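S.K.: Each structure below appears as structure tokens.
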Structure I
């Protein structure tokens, strides 16, 4: 299956992930894990025991509320001129209702911050908002704390529908896909992907989310740290084909897959013309270093 770029594809070139919201069975244990392992602190306490976490200043990164494991919402910071308004117009024209984003999700906004909320094809909340402060990022030893929250990968049973929503309507572009159409990587800035979509047989959940490290040397330090903290490395270190980024994976106490990544490929759409690339759906595509896969990562082919 060839995934097409239509409509508003390429409208966004300065948009990045900003925050993600989870329901987890044990908010306190999950928050403590993020403090101990990822260096986060509590930014806000929510009613009924929920928490928002970040790196001490700037916009929050994670929201945790009590409940069965679930992805509740995910958000994007839109720095493109006319970005949020343009997305709102395109969503409305395509028949996707929007509402004003709750101001609680506009913490550390720059100027008169505003945002909109809608739902993706699986009914999960999606936020788009104007620029926010991120001064808590990129301020620590990258062997002990990530640089920033970098991308989210959605689980779905309909890659084509989710890609059409984010590419044709919202304005992302396709960087790469698997030849069978079961995995696609989408960009909205110079990074190879800020959003990816993978067919796991079910929709409305997260496959994984990722934080940036700075360089290869950080991975040795992190794998040693994770071991010292009693956290198993579940996949990697390795290097993805699409994106060419280094990676290592581990899980939080709720079972969410967390990736640490570095050296992601950059795209310069203002200087070059790119066509989406199609990769063989084999293990060596998603892990160039031998094709070893996590227990939860599947490909339709093998070679």
Structure II
């Protein structure tokens, strides 16, 4: 779906209404305390936003599924995360293609096309009353059915500083199963990331047994040495990231030397520059690897690629 069609859909789609019962007044909250409902209301980030399930609005963001239906029991499903800014979903076509490839492999095909996902996102923007969302597309098995859903959280506008990297904890350090897909069985990366945050890191790295750097728990890792950009190749167990794909194209177009090849943790700690790439966070420079500072934080190559990536995002939204 083109950006103009998406915005038109956001403005024109009606929001299906749901019948709700009139809530009973809580006597414990209606005394003479003087507290207003607005003051008691939870912050937006804590309130579940509506979701779209099989093309329909679910105002409370919930969905009924079979407990043993595959998706909930085994994580038999896929997801994609992407920003929606001012009604524009970033690189929706690329995300839809990657999800469709995974659906073929997991026998969840045919997956919805980009236009269908775009319609769902437009409806979600209306239901949430916002055109700036961190959206998640989901396709999952529910017994005999394959279902789709789109959920979101408020899109963070916080400016992230340079990242400090550590290693995933023992037991979670190696490559994750089905690393080339974003399956709903995502507990390993989440646990690894949470452990890293607890230890004071912004991101943790997965490694091969020989010490080859694979990727972060939620990002692609790039290093720069001698002006050459390097990132792990797709024949290693990594996710073919959408942001990774766009950045490789940008390097080729800008004439920046780039190689898809493995590198060791030692090479990464000795790099001139390094950065992370992810759909929701874009390009984020790296400041330290396991406590060791890099020579250049947000160095010239990182800054150039980050700027070109932002331009590509803006161009894709037109």
Structure III
């Protein structure tokens, strides 16, 4: 029995018209009629009374209509149930992470967790925040590692996704130093003779959301000019090192640059932005390995 015959049968049962049902199923009427006849031969009984116009279901056809609908419904659930079964028995952890954290914070963080739990295969997707959020919302990953700020609500916060605070970080406005070791660019209205050159994040950036929300009002009072935009903090770091302007960069990314004097703070400390490093998890049921991983970080877990 060809499974598509069930859909042919239901199309004809709905209209009672062979021509219309054949058109709906994108085939010629003779080909459609042969498929209906093949289904009846497989069942071993007539399903339609062809002596009436429109064609009507026989008693067997009426019984089989509910059977066909049930078979199609059950078949439609099979892929999702199979994925859920595979997910429940998988040892792999599927984690999305923003670019900056995937190569600064994540390696040492995972290493620290290995003292509490055996971590098997990790499937990491490193991307911009907007894409990472979509992956978790669609349950394509189990977890999302990202920067966050309690004053800036993201999509996952609006949807009440559980999260754990697994670390801290600070966004620092920095600039390349001049020969005297002072910042070439400063966020100082009193000394700003020309527009202050800013290196900005794109709308897809999670860090960009935080910077825009926290400091837009302050920078609005200064003569500034956005001269470069990117969604990667690492790209803005390169531009800052090249003395192109001021960028708010994560301390986890630039601690060594500051220690070596390659970058210096370009504003008073109140311009820095304190951030949490959060691990969000899927609201749906995840694998045993995923649940064990979540339990390993439970001491710092928060709920929303």
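No lab work stands behind these numbers, since they all come straight from the coordinates. A quick note: this is a predicted structure, and the numbers were derived from the prediction, not measured. Cβ atoms are built from the backbone, for glycine too; each structure is taken alone.
S.K.: One of I, II, III was used to compute distance in nm of label points 7 Å out along Cα→Cβ at positions 51 and 131, and the answer was 3.2. Which one was it?
M.R.: Corresponding structure: I.
S.K.: Here's another thing I want to ask about it. In terms of Cα Rg over 2.2 N^0.38 Å, which of structures I, II, III is highest?
M.R.: Top value of Cα Rg over 2.2 N^0.38 Å goes to structure III.
S.K.: Next up: Which structure, out of I, II, III, was distance in nm of label points 7 Å out along Cα→Cβ at positions 59 and 235 derived from, given a value of 2.6?
M.R.: It must be structure I, since only it matches.
S.K.: Where does the value -13000 come from, among I, II, III, when helix-only ellipticity at 222 nm (-39500 (n - 2.57) for each DSSP H run of 4 or more, over all residues; to 500) is the thing being computed?
M.R.: Traced to structure III.
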